[in-house]
Structure P
Amino acid sequence: MTLFIFLGSLIGSMAIGIPIAFALLLVGVALMVYLGLFDAQIIAQNLLNGADSFPLMAVPFFMLAGEIMNAGGLSRRIVNIALALVGHKRGGLGYVAIIASCLLASLSGSAVADAAALAALLVPMMVQAGHSRERSAGLIAAGGIIAPIIPPSIGFIVFGVASGVSISKLFLAGIVPGLLLGGALAIAWWFVSRGETVEMPPKRSRREVLKALLDGSWALGLPLIIVVGLKFGIFTPTEAAVVAAVYALFVAVVIYRELKLTDLFEVTLSAAKTTSVVMLLVAAAMVSSWLVTIANLPGQLSDLLAPLMDNPTLLLVCVMLVIIAIGMVMDMTPTILILTPVLMPAIKQAGIDPVYFGVLFLVNTSIGLITPPVGTVLNVVCGVSKLKMEEIVRGIWPFLLAQLVVLFLLVLFPVLVTGPMKFLAG
């Protein structure tokens, strides 16, 4: 009955258009009333405790770093590097989009910001060269979801806080799966673009390539600093976020000189608005999470999944299918906050590595960002590219299929995640 009340109040609240943060609060209230525990002080206390977390301090700083990078010219220089390296090859602009997606993912960690920036820069170029607008926009949207996988990642921070799993290990474990998603996109792009007749940009001279690399070297230095710092324990993920923000500010203002100090207010305000959305969701989820534990919903779910506990692979396949279905109608952050406390006890009981599961969970929920009808990244790229939803869906399906294949390869071959993670973690 508690499971029915949990799902009924959540789905009912969302169905009548209540924002997800307030829907989570209503779920908590519904469970409290059913259990006879209603107390406004408990709600207030859990709200405060939900936002009072040292690891969550990384969120505003990574958001700020991403805004500074876009406003300060770092993102544009990353695109220029990719253009110089592969822009002249057949289908080269598509490979530029993929390489730029992977590089930008290591800078900002925001799928929406990366996809919007690349769509504005590359879709007009790809259309002018002769590529289909729908396919070009679909590729860039699919590339955008690499951002939550390659560190720094806001999604891994939220999952780490919700599950108690090491955020540093999640960051290091996400590098190879993120690159695999990029490789899958490159293969899919090769298949869909080989029949197109397009005008290819001229090949850059060695001097121009070197100039692009030197010009973007400051931008490329940031992911290196973060990965090395985390691997050798120089700083925590929260401290890495501060380092990223300060480094981006220094490069944008002093080195590239494209960000004026007078622009900082708008940049900071934009980062603050995005951060407030995430933090409200996290705080509201803590209320429902506490009630989920009190009502023993994880125990009930474990009982339902008991026949699958002896086969971790089959269990993961079933869980991934459920998350795919939920990801089609819910954004990434609320999906993480709602499902993590419910699923983690069953995952641990089955003997599955929580870090490994965290990577699968994030890859899955990231794919949800490009699945209709709610896919946030899909809607953003639609707006930037001036396309209708049905048009971009026609363009994205080969890339979506390629990323789903990667997800299930990660399920079938855990070493693709655990092997590189152990190597990078030392």
Structure Q
Amino acid sequence: MLKENVEKQFAPLEKKVWLSSPTMHGEEIKYMKEAYETNWMSTVGANINEVERLTCEKVGCKYSIALASGTAALHMAVKLAGVKTGDKVFCSDMTFAATVNPIMYEGGVPIFIDAEYDTWNMDPVALKKAFGLYPEVKVVVVAHLYGSPGKIDEIKAVCDKYGAVIIEDAAESLGASYKGVQTGTFGNYNVISFNGNKIITGSSGGMLLTDDQEAANKVRKWSTQSRETAPWYQHEELGYNYRMSNVIAGVVRGQFPYLEEHISQKKAIYKRYKEGFKNLSVTMNPFDETNCEPNYWLSCLLINPEAMCKQVRNECETLYISEQGKTCPTEILEALAAMNAEGRPIWKPMHMQPMYRMNAFVTRGSSGRTKTNAYIAGCEKCDVAMDIFERGLCLPSDNKMTVQEQDKIIEIIRRCFG
């Protein structure tokens, strides 16, 4: 049940504070109207050309291909990497399903690599362990969670040692950098997203990024139904209807000049939360302050173990017992919802998902997982991703949220520990 003192002492916010909603500036309409007035409404046009140019310029890659979604871009990346039916592929465990599903599209078998506490991203130690268990693996899909880069140098070193191709899922981290280099450039094939809640948006859309011209040309062909150069519709291989529309590209084009502004706003939100939660038994989603500059897409909270009240989750529901001085993600999310603010649970790890729970899962302390989903003896506490999921939540991070609204949200959360 929701703590009564929270509901009684706080009136709901006048307007909904969202987790992360699109922030429009006006120039988007200009480019969409241009597509309309010039009749370039399909999957070619000036907006697409310009968005691809802007992406290459910002990220620092040689080629970018505008596609219908980040998921479509990930599918193309998996196809470029040569994944075939039955091939095992290492993948970040703490991520959204879109990181993983394209492996299945090509018949691959995801093997999940645990997260680590320093960044909440793929654990390089667990990755190295995984290669010892599955030395035949030649593709690794690495996601940067909530806009914060993982331990890229360490991950790349492991992949290079074993000759593995890296697919970098930078869907959430456009504008973030590692040692001064933008994410979306560290893999052989890389992906960003312009989904409606991302740091900049087209309402949908994504990009495949690479320095390989041949790969770029393949994706341009595959994403337009693999049409051959012929006077008629000639098809010699499987194709896809994956190209971004010129209208959606107009929205992205209008958003691009505001990327740094959005990042600055998100950073201020993160810092206000961090300051507001001082002396509370929580931590914020971490990043390597020496080497990384996140884009601060979402601010997240992790409740310290000693401050967690009893909480039990099944596949679709949660039960908890409210305790004085303690709380849990469910209780905080209920309090936020009652106050007209949107928060969400942390991504449920892939190895906990019903459709993937029979897949192998490797932690830094494990020897892998059996087909019966049981952990190797003595490694019951190795599951970092599950622990973060159990204790963590995503906070309202909309860059249109006012300081006053955020202050109220901070006070609501503090009261949950009362």
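Only the coordinates and a few stated rules stand behind these numbers; no lab work does. Being a predicted model, the structure only gives us computed values, none of them experimental. Cβ atoms are built from the backbone, for glycine too; each structure is taken alone.
helix-only ellipticity at 222 nm (-39500 (n - 2.57) for each DSSP H run of 4 or more, over all residues; to 500) computed as -25000: which structure among P, Q? It was calculated from structure P. Out of P, Q, which structure matches 4.7 when distance in nm of label points 7 Å out along Cα→Cβ at positions 55 and 319 is calculated? This figure was derived from Q. Among the shown structures P, Q, from which was the value 0.35 of FRET efficiency 1/(1 + (r/R0)^6) of positions 39 and 327 (r between Cβ atoms, R0 = 30 Å, to 0.05) calculated? Computing FRET efficiency 1/(1 + (r/R0)^6) of positions 39 and 327 (r between Cβ atoms, R0 = 30 Å, to 0.05) on every structure in P, Q gives 0.35 only for P.
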